[in-house]
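There are structures below to look over.
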Structure P
Amino acid sequence: MFPHLFGTIGAPSRLADLLGIVDGWRPDVVVHDAAELAAPIAAASIGVPNICHSYGALIPTERFPAASDAVSPLWMQ
């Protein structure tokens, strides 16, 4: 569920907006939630680091490989 909801569905629908925001704002760093998978792409697009800051239970690490696969095409755009 995590890779599909936050990778396949969520990341593409937010990426265009995030790219516009970081391009216009030019922050020094992008801070994002663990489930915000488009933020690292937006940060990389302007050459700044990204920091994951979250609260609550940790997302199990075994879910991240599938989430990475889901957003990998977005890194190629």
Structure Q
Amino acid sequence: MPALPRLDELEDLRRTKVVLAAAHRDHDTANNADTNLVALCQRCHILHDHPEHKRRRWRTLFRRRADGDLFDGSYPNR
């Protein structure tokens, strides 16, 4: 088993600040039950929410396009 580093050796290491965020397991921000909340670092929170963000992005773009068709006429084909 390797020896533990001395305290003076640890001073030279790079320090990283990790911020925890509360994430909703089911992505429903109205559901604040303890079983639905989990503490994640910012990177893990983004990775957890990525599929939901992708789904919402598609829905938003689809709705904007539909509104544009309704009020401004059809979009040109691209």
Practice problem: Can you spot which of P, Q the value 46, 19, 9 was calculated from, given it is semi-axes √(5λ) of the Cα gyration tensor in Å? | Solution: Q
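Relative contact order in percent (Cα under 8 Å, 6 or more apart) computed as 40: which structure among P, Q? Walk me through the intermediate numbers first.
Details: P: 40; Q: 21.
Checking each candidate, the match is P.
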Quiz item: Who wins on FRET efficiency 1/(1 + (r/R0)^6) of positions 8 and 24 (r between Cβ atoms, R0 = 35 Å, to 0.05) among P, Q, i.e. which is largest?
Solution: P
Quiz item: When distance in nm of label points 7 Å out along Cα→Cβ at positions 16 and 32 is calculated, the result is 3.1; to which of the structures P, Q does this value belong?
Solution: Q
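Readers should treat all values here as calculations from the given coordinates under stated rules, not as data from a laboratory. Predicted model, so just to flag it, every value in this text is computed and none were measured. Cβ atoms are built from the backbone, for glycine too; each structure is taken alone.
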